[in-house]
Structure 1
Amino acid sequence: MKTVAPIALIDRVATAPISWGVCEVPGWGYQLPVDRVLAEMSAAGFTHTELGSYGYLPTEPADLQGILDSNGLSLLGGFVPLVLHDPSRAGPAREAARRWARLIAGGGGRFFVTCAVSHTDDWRQEPLGDAGWAVLCAALADIDDIAESYGLQQVFHSHYGSLVETDAELERVLAGSEVSLVLDTAHITIGGTDVVELLDRYAPRVGLVHLKDLEPSLAARLRAGELSLMQAVQRGLFPPLGRGGVPIAEIVTRLEESGRDLWYVLEQDAAIAEGDLSAVAGLRRNADLSLEFLRSLVPAGAGSGATHNNHRFPEG
């Protein structure tokens, strides 16, 4: 039986347009041009990226693959905001899911990253009753079927400002469905969840990891309503890895010791004020610092090979 060598940690680190200020949240500041963002990703050493907001990158699979190929990049997946709690909008949600799935799969990606939102054009955290939770969890099973029909793995992303933000809300999804989890180390922390304790209970449910650190004082002001998410981000809510309050090294070491060759997406949510192009240089610097931090980690059981992954997907 042929043994597959583990893939080095750093060769399983992707990025996303949000690290360059390109975000799915409506009204999210200045959006850098595609060519510049992809060139900077490649120059930083990334080989994979997520999609970003629908329409930022080409929406025809062949065109998407072409622009990524020209920058030495491959697609890992896409973040998909969907309205899943309202039965009257189930049809449009499934239609949107199929549109996204076609693009992600056609572009060569693997992960369908679902985020449950109140409205596609106006995210608000809205409390759900038991009936709403039942509808949402049932809808996740439907999205699983759609994703699988395109050869994709659905992973669920709790997120500040979405319908699943707090620890209690995340628990409703995990207890009420079988969906795999995106472990977003900062957004989960903002919601009041201890990430290490979450791994004690749900480590096998983790299908993808979004890595970001968190500045505790800004997170407290965000939770208190003193700052909006974009204001907090612009002030440094998500510092380079290892420079905030999230135990990134402990989390990564724990995940690597599982031997699963999980994929990590380096996400340092950024928001660029209109005309403030001086902030752009800082985005690349933060990415470099975070990659340097990850290279310093040599967790037990982690892949240690130095060979580049050549865009192949490890088995998660």
Structure 2
Amino acid sequence: MSDSPKLSPGDALLVAAPAAWREACLSMPAMRALKRLGVAVSVLCPERQTGFWEASGFSRMTGYSDRASVREIAGRLKGATVSLAWEAGVAADALAKAGIPRRLGPPAKGLVSGLVKRLTEPVEVIERPGPVQHRVRFYLGLVEKLGAQAMVAENFAPLVTGVPRAMERVLLVPDSDFGSHFEWPVERWEAVAKDLLERGKQLWIATAGPKGAALAKAVPEATGVALAFPGLDDLSSCALCLAADGSVPHLAAHVGTTCVVLFGPGEPEWMRPLGKQHVIVRRKVECSPCHAPKCRMDLRCQNELEVDEVLRVLNGVSPCKAT
């Protein structure tokens, strides 16, 4: 492929943010690198993400609803001259529909195939053979090709919200937005919750799904608000987040809350939350990592993870005091 396109300080760049929360969090260091380059970054994102991007220092944004059509979104993008799409989807289609002259992005499926030319300048990042690399490398590698300096500590710094952190507060997140096979049995969550209460911890329980609701009912001593999907301020107020592999621990990591994540079918080397302080607990089994929509066997990656192992890890974790 020919030399990669470059961006220069002062360029105005419209970036279509990843639609999924996890990917949005993992793209953050690359987005910060673009800002450090001096590029005027505007964000095109789902409406549910606008507060996330604004709190993270991106004041120029265009939000769109889940029901918005490609035509409707494109009509709001007049004047944009350079865009970046990380992935295929309605936002990338809108960038093309708007006729933005320079449309950058990886030559991924859905961006360079089909009848619509979604990219005018594909940016190829060659992945070398070797061990599994964290997903964040995808985003960092692409902005480096655009001229940004990606591996800078400030790009990875937790967001400071100013919300005081309650050092005895622990958020439990038993549900996963990735599916039920990413979730530990609820009776084991109950055992962990009762152990934490005996140690004087203040518990908050996320109730985004049936396991969260069941746990909140089984542990009525849990205090604070029952959080359907915690916001950044809620997460900042917790010293520790014990969670199933899902979007919430990535958001918690973004605000510097120490996370203990229970991995089942997922691959932590590829998708663990960003930050050295976070801890992964898993029962590594022969069939993981698994990318099936649901377990085709006996969910051994979850059922063989014992309560004692999770408690052992929790006992060794030192939550971060910074806010």
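For FRET efficiency 1/(1 + (r/R0)^6) of positions 32 and 296 (r between Cβ atoms, R0 = 25 Å, to 0.05), the calculated result is 0.30, so let me know which of 1, 2 that is. Traced to structure 1.
If you line up 1, 2 by mean count of other Cβ atoms within 10 Å over residues 200-207, the top spot, with the largest value, goes to 2.
Each of 1, 2 could give relative contact order in percent (Cα under 8 Å, 6 or more apart), but the derived value 22 comes from 1. Upon calculation of helix-only ellipticity at 222 nm (-39500 (n - 2.57) for each DSSP H run of 4 or more, over all residues; to 500) from the atomic coordinates, which of the structures 1, 2 produces -8000? Corresponding structure: 2. Among candidates 1, 2, the computation of mean count of other Cβ atoms within 10 Å over residues 72-79 that gave 23.8 used structure 1.
Of the structures labelled 1, 2, which one yields 55, 34, 29 when Cα extents along the principal axes in Å, for residues 80-175 alone is computed from its coordinates? Derived from 2, not from the others. Taking mean count of other Cβ atoms within 10 Å over residues 128-135 from the coordinates of each of 1, 2, which one would give 14.1? Label of the source structure: 1. Please state which of the structures 1, 2 yields 6, 25, 31, 24, 12, 3, 0 when P(r) over Cα pairs in 10 Å bins from 0, in percent is computed from it. It must be structure 2, since only it matches.
Where a number appears in this text, it was derived from the coordinates with a stated rule and is not lab data. Bear in mind the structure is a predicted one, so any value in this text is a computation, not a measurement. Cβ atoms are built from the backbone, for glycine too; each structure is taken alone.
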